[in-house]
Structure I
Amino acid sequence: MRNFNKFFVILLLFAAQTFAQSEFENTMVFDEIAGSPDATLEDVSWIEGHWRGEAFGGIVEEIWSPPLGNSMMCAFKLVVNNKVKFYEIVAIIEVENSLIIKLKHFSGNLTGWEEKDETVDFRLVEVTENKAYFDGFTFEKISENEMNIYVVVENNGKKEEMKFVYSRFTNN
């Protein structure tokens, strides 16, 4: 019976990791048992910059600060037909020798979506030289001037992985 229990636990851990990595092609699910790997903001500092792309029928823009004070911050907006549909304030924060994304949404008039003290959090799953996998949220460095972001979104009870293709924005 003891060997069966060990086998069952190993099988469950294997199944959880396999599921965590394969539900969608470019994102991962956080595994409570494995936890977050050690990482610092230097591992994701390539995200810094002013980025633009197209999504949701409009223009998306993200402006990421360099690491400072154990965090990187971002302002995001979606503009459709020359009107802001929504904003996000985002931070990647160093916590307990790893990273976490904390995000808040705001309507175009800056009315918050989440409750006052609530954030949408994405815990780090894995980090490589050109990718940072958070729970349902992946940054992918294509080149110095190109980045993809993959986000799992839920719409009418159905989850899907969305791809945002960004280019570094310059005024030149």
Structure II
Amino acid sequence: MLSTTHPIATQIATSLRKRGQKIAVADGATGGLIAASLLTVPGALDFFVGGGVVYSFRARDVLFALPREAYAGMRGASEEYAMLQARAIRDNFGAEWGIAESGSVGGSSHPSGAPAGRSVVAIVGPDGFEHVVVTETGSEDRIANMEAFTRAALVALEQALDS
């Protein structure tokens, strides 16, 4: 998997380095694969500040340091939820860019009831840049979904940096 995402990660790294900017990552259903893909690039410290895997309410509370009220009326694997997390990861890590993925990979039921094969990626950047991408695979294949969600997130990030 990482060998297929490495070329995209390299392009992302090049764009961020040219800009002199850094990114923070909140992996959800991708299980750390977005961050791991970026970390395949040698010298990643130049553009990657950190992040975490948000796979429980406890992880969410610690990583984002937001009051529970901030999530009022939101469901996981939704545009609003991913956007809130992208903003928080960027701000908490002091980066110019933030990316957050929230989804349901399959194999078990999602706490919010999101269907298997649904991923929402939110990207935030300088000057008010915000973008959301929804991926629907329609599949219950957990591993294939994790890979598809990761690729979709990286492609969206690469496109955001090129815009």
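A few notes on this one:
- Structure with the greatest value (metric distance in nm of label points 7 Å out along Cα→Cβ at positions 98 and 122, set I, II): I
- Which of I, II yields 24.8 [mean count of other Cβ atoms within 10 Å over residues 26-33, calculated]: II
- When FRET efficiency 1/(1 + (r/R0)^6) of positions 82 and 138 (r between Cβ atoms, R0 = 35 Å, to 0.05) is computed across structures I, II, the figure 0.95 traces back to II.
- For the set I, II, ranking by relative contact order in percent (Cα under 8 Å, 6 or more apart) places II highest.
- Computed 16.4 for mean count of other Cβ atoms within 10 Å over residues 130-137 - originating structure among I, II: II
- Each of I, II could give Cα extents along the principal axes in Å, for residues 106-145 alone, but the derived value 39, 20, 13 comes from II.
- Label whose coordinates, when helix-only ellipticity at 222 nm (-39500 (n - 2.57) for each DSSP H run of 4 or more, over all residues; to 500) is calculated, return -4000 (choices I, II): I
- Structure responsible for -0.25, -0.62, -0.82, -1.16, with log10 I(q)/I(0) by the Debye sum over Cα atoms at q = 0.09, 0.14, 0.16, 0.19 Å⁻¹ calculated and labels I, II on offer: II
Bear in mind that the values in this text are calculations on the coordinates, not laboratory data. What you are looking at is a predicted structure, and each value in this text was computed from that prediction instead of being measured. Cβ atoms are built from the backbone, for glycine too; each structure is taken alone.
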